[in-house]
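Computed from the coordinates by the stated procedures, all read-outs in this text should not be read as laboratory data. These figures come from a predicted structure and were not determined experimentally. Cβ atoms are built from the backbone, for glycine too; each structure is taken alone.
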Structure P
Amino acid sequence: MTDIDIHIRLFGAFRKNGQSLTLCLPAGSTIASVKQQISLQFTETEAALVFDSVLADEESILPDGFVLENNINLSILPPVCGG
């Protein structure tokens, strides 16, 4: 199976870890598996936030079951609270 590069821009609470990170995963990985791998890069508190966040490409928010077949640029968008 071929590996793909997944470049992820970090926003919100994740930004303190830098502007981006890159993962190399097998083609056919899902967004849920990308979130799992992202969570391994952060503290326990940040890791929990990963699963409440969404991943988006340039056009839309991608569901957890979305399958990645090619190199891709994504953004991780944590939930926002405010008044």
Structure Q
Amino acid sequence: MRIRRTDRFKKDYQKLPADIQQRVDEKLRFLLRDPRYPSLRVHKLGGMEGLWEFSVTMNYRVIFEIEGEYYVLLGVGPHRIVDRI
């Protein structure tokens, strides 16, 4: 699998504190190696067809979808980011 970042994701990412950006980068490496890595807690978003989420920290999430061989990153931010997608 490969990663594709949307403009929205890039904008969200730039707004994050530097330490959270580093955690996002680390979690993306885990996602590429093993999407079942325990600390990611990857799961489908209920009521939102085709959308997935993984944890960066207890307070930050990444929302993504899967298109062919790509994880398409849609947004990153506090847990309430789901409300903006």
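Worth pointing out:
- Origin of the value 2.7, where distance in nm of label points 7 Å out along Cα→Cβ at positions 4 and 36 was derived from one of P, Q: Q
- Entry that produces 38 once relative contact order in percent (Cα under 8 Å, 6 or more apart) is calculated, selected from P, Q: P
- Entry that produces 2.3 once distance in nm of label points 7 Å out along Cα→Cβ at positions 52 and 68 is calculated, selected from P, Q: P
- Distance in nm of label points 7 Å out along Cα→Cβ at positions 44 and 60 derived as 2.8 - corresponding label from P, Q: Q
- Of the structures P, Q, the one that 11.6, 32 was derived from, the read-out being Rg and Dmax of the Cα atoms in Å: Q
- Structure responsible for -5000, with helix-only ellipticity at 222 nm (-39500 (n - 2.57) for each DSSP H run of 4 or more, over all residues; to 500) calculated and labels P, Q on offer: P
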